[in-house]
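What follows is a set of structures to go through.
Computed from the coordinates by the stated procedures, all read-outs in this text should not be read as laboratory data. From a predicted model like this one, the values you see are computed outputs, not experimental measurements. Cβ atoms are built from the backbone, for glycine too; each structure is taken alone.
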Structure P
Amino acid sequence: MRIVILGAGQAAASMAARLRAKGHDGPLTVIGDEAAAPYQRPPLSKAYLLGEMALDRLTLRGPEWWTDQRIDLRTGERALSIDRAARTVTTDAGVHEYDALALALGAAPRRLPAAMGGDLPGTHVIRNLADVDALAPAMQAGRNLVVIGGGYIGLEAAAVARKLGLNVTLIEAAPRILGRVAAPETADMIRDLHRAHGVQILEGTGIAAIEGTDRATGVHLTDGRGIPADIVIQGIGVLPETALAGAAGLALDDGIATDAQGRTSDPAIWAAGDCASFATQAGRMRLESVGNAIDMAECVADNMLGADRDYAPKPWFWSDQFDAKLQIAGIGAGHDRIVTRAGQGDHAGSVWYFRDGRLIAVDALNDARAYMIGKRLIEAGRSPDPDAIPSAPDLKVLL
C-alpha cells in the first residue's frame, strides 16, 4: 500500500513513525512546503524566539532517521491538488500516486485585512520557523511592541518581548484575555502575572487600523487612542488549512471533517491534527495542540492499517510565560462550576472546572501537583468533591 502524507509537522512525523512501528512496509512519502524537516512548534514563540534553543534542538527527527525508516521526506514541496478518482496528488515538483492519503496540513494564522494595515512591513504573525526568523531581529530592547490578541500566542510573545527589554502593550478586543479558552479565574492569574512584569494590557478594546505607510508605526484603537509601535504582532488565532481538501470536494466542518476514526468523506483519505475536526459522542471537535496532533495521528495510522479504533482524545496543553508554566488538562467548555485553590508562592494556583458535578478540566499555574492529580482524575473518569479542593492539606487525598 502506497501512503502519502501531506504536511510535515508534528502530526505528520508522528503518523509516519507509527506506520513504520506498526508494520507498514510499503512506500511512505511525507510532503511539506517548508524547507525545514519536521520540527517542534511550541518553542518557536518562547525559547527559540528568546535565542535559548537552536534549530537543531527543534527538529523532531534527524536526517538519518528518515533514511533508516525508508520514508521519502520531501521538504520545500507544495501540494497543488488532489485527484480523488486517479488517487494522485500533484505538487509543484510532480505527481504522487497513493492508495491511502493523509492530510496533516495544520492551520494558518489569521491576519487583519490589508485595508486595516494587516500586511504592512513590521507586522508579524507567529506560526512557523520563517515567521519567527523574520521577527527575531526586530525584537530589540527599548522598542515599542503592540501585540494584538490576548490568547496564548499573543501572551507568550508579550512575555518574551518583556524579557528582551521591549515596551509591550497587549490589546484584546474581547472583554478579557483568554476569553475563548479559559475561565475568568485563570485569566485573572495570567493578567496579574503580565502586569507584574510590566506588560500593559488593554481589554475590551478594538483595533481600527495598524497605522503606517511604508511600515507599521502604530496602532489606532476604536476608542480614538493611538499606540506607537515599532513592531506589531498579530496573535488573533488560526484557521485550519482546508483549501486543498475543499477543492477536492471533501466535506468541511470547522476543518476537514472526519469520522470518529479520522476518515474523511473519501474512504481513501484521512486527516489528523489542527486541520481535522472529528466526530465524538459529544459532537464535532477540533483541537489545536501538540497532544492532539500526536494522539490523533497515531490513531489514524493504526486505522489506516485496519485497527478500526475510534479516537478518544485526552486533551492536555501548556503555555510558558515569563518563568511561569500554565498546564491544562481536559476541556473546560460547558462548565457550570469553578473551584479555585491557592498555590505556593507568587503567581501560583489552580482552577478546577465541573459540569453536572463531574470534573472536566484543570488549569494549573506554577502548580504541577494540581495538574498531575487533576489529569489523573479526569482520565480515570473520577470526580472529587468540589468543596474539598480548596482546603485539602494534600491533593493526593482526592485520588
Structure Q
Amino acid sequence: MADRRDAHSASPDPGPLHGVTVVALEHAVAVPIATRQLADLGARVIKVERRDGGDFARHYDDVVRGGLSSVFLWTGRGKESITTDLKQPEGREVLHALLAEADVFIQNLSPGAVDRMGFGDEDLRTLHPRLIVVSNSGYGEPGPYSGRRAYDALVQCESGVVAATGTGDEMVKPGFSAADVASGMHMYSAVLMALYQRERTGQGTIVEVAMLDAITDWIANHLYYTQHNGAPPERVNIGHPSLVPYGAFATADGDQVVIGVQNDREWARFARTVLQSPALVDDPSTATTIARAEHRARVDALVNDATSRLGTAKLLQLLDEAQIANARVNSLAEAADHPQFTARDRWVEVESPVGPVDTLRQVIQERGKQYPAGPVPELGAHTDALLGELGYSAAAIADLRRREVV
C-alpha cells in the first residue's frame, strides 16, 4: 500500500530544482512571485537589487512586526540578495560574472532598460548559449503598446478583467494583483519548460511573457462569450452569469453562505431538500439551467427566503445532505485560521529581517518530501559572500563598497 503519511512529516529535501541558479533583476510582484516559486522548489535565486532601497516592494507597507512589507514577505522568501549599482561599469561586471554561472536570467525592469545596460536577450545568448533568458513586460512586442509602462491595475483595465468583475452597476478590480500573478505563474512555467528543453537540446532560449497576454488567457472564456454572443456576460457579484442559484445567500445568523448549483440534477436535490419545494423541480421557469438564468431574480428570491429562515449550521447540513457545493464567505482573518490549513500543516515559520514569521508553504506537495522554505533576506545580505564566490578578494570587495558600487 502506498505511503500516505503527511508530506511535511518527511525529512527536508533540497527540492527538485536543487542545482539550478536563477539571477533575477526584479521588482514588485510579477517576476518576484515566479522566482519565489522556483526558490521554494530548491532553485538558488540571486536577487540583484539597487543599493538605494532595493526592490520597492520592500517598502509597500511595514505591517509585519512593524518593519517588513507583507508583499515582500509573500515574494521574497528563499532568495539571496546582492546589491550593486548597474549604472557603474564595475556593477555591470558583477552582474556579468553572476550570469556566467547562472542557468536562468529573469527580469521585469522598465522596457529597454536591460538593453541599455548591455544585457539584451541576444547579447546574453551569444555570450552564454546555455542561458535561459526570461523577460516580463506589460504588453509585449511588437505593437503600439510596446514600451509602455504597465502596472497591475492598468493591465487589468486594458484586458477586460475589470469589466468582467463586479455587479451590474459597478465594475471592480479583483482584490489582488491578478495581472502580476498571472504573468508570474506563466514565467514560472516557462522556466520549467525551458529547463526541460535544455536537457534535450543543450541550448538555452529566450522567453517573453506579457502581462496583457497572461491575464487575458485567464479570462479567455469571457472574450469568446462576448465575441460570439454579441454582448458580454452579466456581472453578477459573487454569482455566475449562466448558473442560478450560484452566489452568496444570508442565513438567520447573519452569515453569508455561497451555494453553487451546477446542473438540473443538483437543482432537483436542492429544491426538495433545502427549499422544501418539490414542485420547483418541474416548474418550467426553474427546471433547467437556461430557465433559471432567465428567471434569476425569482430564483434568487426563493433561495433567499429559504436561507434567511435557517441557521448557518442547519443550512450547511441540508446542503451537504443534498450534495450541493457550498462555502462560507470568510473574512481574511478567518481564512488565515482556516481549519484546513491547520489540519494540513500549511503554515511554516521562516526567518526574516524582523525575526521569525509565519508564511504559507509551497502549494505543490510531493508525497514523502518537504520542500525548503528559506528566509526572507535583508537587503544586500549576501553581497560579500556572493562576490567572494565570484573570486573577488576582501580588499576588492572593500574597494567596491568604498566607491558605492555594491
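Just checking, which of P, Q has the largest value of distance in nm of label points 7 Å out along Cα→Cβ at positions 195 and 315?
Q
Matching task: 4.8 is the computed value of distance in nm of label points 7 Å out along Cα→Cβ at positions 171 and 259. Pick the structure from P, Q.
This figure was derived from P.
Of the structures labelled P, Q, which one yields 21 when relative contact order in percent (Cα under 8 Å, 6 or more apart) is computed from its coordinates?
Considering all the candidates, the number was obtained from Q.
Could you tell me which structure in P, Q was used to calculate distance in nm of label points 7 Å out along Cα→Cβ at positions 43 and 123 as 3.1?
It was calculated from structure P.
Match the computed value 0.70 of FRET efficiency 1/(1 + (r/R0)^6) of positions 299 and 363 (r between Cβ atoms, R0 = 41 Å, to 0.05) to one of the structures P, Q, and report its label.
Traced to structure Q.
When distance in nm of label points 7 Å out along Cα→Cβ at positions 59 and 387 is computed for each of P, Q, which one produces 2.3?
It must be structure Q, since only it matches.
Looking at mean count of other Cβ atoms within 10 Å over residues 91-98, point out which structure of P, Q has the largest value.
Q
Once mean count of other Cβ atoms within 10 Å over residues 27-34 is calculated for every structure in P, Q, which label goes with the largest value?
Checked P, Q; max of mean count of other Cβ atoms within 10 Å over residues 27-34 sits with Q.
Hey, mean count of other Cβ atoms within 10 Å over residues 251-258 derived from one of P, Q reads 15.4; which structure? Walk me through the numbers before you get to the answer.
Numbers: P: 20.0; Q: 15.4.
Computed on structure Q.
Among P, Q, considering only Cα Rg over 2.2 N^0.38 Å, which has the greatest calculated value?
Q
Supply the structure label, taken from P, Q, corresponding to helix-only ellipticity at 222 nm (-39500 (n - 2.57) for each DSSP H run of 4 or more, over all residues; to 500) with the calculated value -6500.
Working: P: -6500; Q: -10500.
Source structure for this number: P.
From P, Q, which structure was FRET efficiency 1/(1 + (r/R0)^6) of positions 211 and 267 (r between Cβ atoms, R0 = 35 Å, to 0.05) = 0.10 calculated on?
P
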